[in-house]
Structure P
């Protein structure tokens with residue numbers, strides 16, 4: 001499943017192709033992915049101008065000009081491709097958005113959501129925060145994520161620290177890959193009881209999480225199985241993985 005660096009890579013690529021541009025046409029090839037898609041999705045998207053894209057955890061938020069926001073989660077196998085010429089619609093290309101720019105609003109790019117296993121999710125909502133994001137923890141690269149926050153959030157937890165890091169209410173966007181890498185960098189066993197992370201251990205872990213995520217974003221994310229960058233390139237951070245996916 002794409003984690004924070006992969007989703008941030010997607011957000012940055014989509015921002016270049018979609019911000020301040022109009023959705024000229026929306027092809028919606030089915031009525032559901034993991035869950036049912038919003039009613040009248042195509043007609044609600046067509047004609048809308050996309051604002052400044054944001055990311056929250058593993059979600060991409062695309063604000064639209066009439067007050068709705070599109071929320072996108074890629075799930076296990078979802079990917080985004082950006083084409084400069086109109087592509088043929090493939091078997092698993094469930095949503096295709098034609099983007100236009102300039103006074104004539106001529107087609108400029110095509111945004112394709114491909115999801116073979118259909119574990120992805122897309123919704124439209126109004127208001128400040130989608131219900132799925134209400135209980136999400138702080139962004140690990142933001143100012144709200146600190147050693148003090150980590151110690152307080154882990155207090156009393158008897159389960160392993162790796163499991164705790166996967167809890168999106170504790171910290172947003174971390175999954176198996178970056179939990180493993182950060183714990184290794186911090187010199188902590190993934191089996192250590194979460195509630196014992198205090199003092200220097202907490203400082204090291206927060207620093208390691210920030211470092212691992214920042215490096216992965218710089219390298220374009222980690223390509224494992226289905227994830228590629230929107231332009232089709234692989235994510236080179238996979239070459240730096242020290243522990244994830246290794247036996248023993």
Structure Q
């Protein structure tokens with residue numbers, strides 16, 4: 001019979017007393033001021049998503065780091081979305097603009113390991129209409145908040161190491177860079193090194209006020225320009241934690 005770790009002289013990790021695995025995260029229904037999150041449904045969301053994803057070369061370029069756009073036309077988009085919506089992991093969601101009530105992007109929880117309380121936020125595909133808006137940040141905030149509210153201990157963010165915008169986004173949101181997984185995948189005949197980021201449950205309470213302050217209407221001028229950058233707020237909050 002194995003001896004309890006409390007009797008072993010080798011160093012071990014800190015105790016996690018009364019640990020209970022959190023429930024599956026959804027896909028959930030979440031509401032904010034600028035957007036809402038709802039389970040992905042091909043029949044409801046495919047038309048708006050296909051139109052928004054095909055609306056600009058910039059938007060199409062974002063699919064490069066997602067392995068390439070997996071469809072060429074609306075029927076193909078609808079079929080692909082239906083396949084994704086049927087999965088539990090990844091659990092796909094649609095991001096709905098609060099003003100127009102149209103789907104403007106997707107996100108997913110994936111690599112869900114409830115036993116250890118770890119989960120990843122990914123499969124982010126934002127239309128040009130959604131990218132770099134308060135709604136985009138709010139959508140991610142809602143999903144981050146939901147994961148930690150359920151009891152997950154670790155939220156991960158992974159991207160192609162060459163995807164500079166995604167790496168900057170992770171750091172802006174408060175994720176910490178953990179390293180590069182070299183030769184992690186082969187994507188469309190090309191090597192992919194993956195950059196790994198993570199946010200831990202004990203860090204999250206310090207970041208919540210940052211998101212609330214940034215998303216507040218008074219943080220934006222009449223032209224929609226921010227007064228204080230979210231990256232400034234999150235970096236300061238995490239520095240206070242380390243001090």
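Nothing in this text is a laboratory measurement; each read-out follows from the coordinates by a stated rule. Quick caveat: nothing in here was measured; it's all calculated off a predicted structure. Cβ atoms are built from the backbone, for glycine too; each structure is taken alone.
Supply the structure label, taken from P, Q, corresponding to relative contact order in percent (Cα under 8 Å, 6 or more apart) with the calculated value 21. Going through each structure in turn, the value belongs to P.
For which of P, Q does P(r) over Cα pairs in 10 Å bins from 0, in percent, for residues 129-216 alone, calculated from the coordinates, equal 18, 58, 21, 2? Going label by label, the one that fits is P. I have 28, 24, 17 for Cα extents along the principal axes in Å, for residues 33-72 alone, calculated from one of the structures P, Q. Which structure is it? Comparing all candidates, it corresponds to Q. Out of P, Q, which structure matches -7500 when helix-only ellipticity at 222 nm (-39500 (n - 2.57) for each DSSP H run of 4 or more, over all residues; to 500) is calculated? Clearly, the read-out refers to P.
Taking 1.1 as the value of distance in nm of label points 7 Å out along Cα→Cβ at positions 161 and 177 derived from one of the structures shown (P, Q), identify that structure. That value comes from structure Q. If distance in nm of label points 7 Å out along Cα→Cβ at positions 81 and 169 computes to 1.9, which of P, Q did it come from? Structure of origin is Q. Here distance in nm of label points 7 Å out along Cα→Cβ at positions 97 and 201 was calculated and came to 3.8; which of the structures P, Q was it taken from? Of the options listed, only Q reproduces it.
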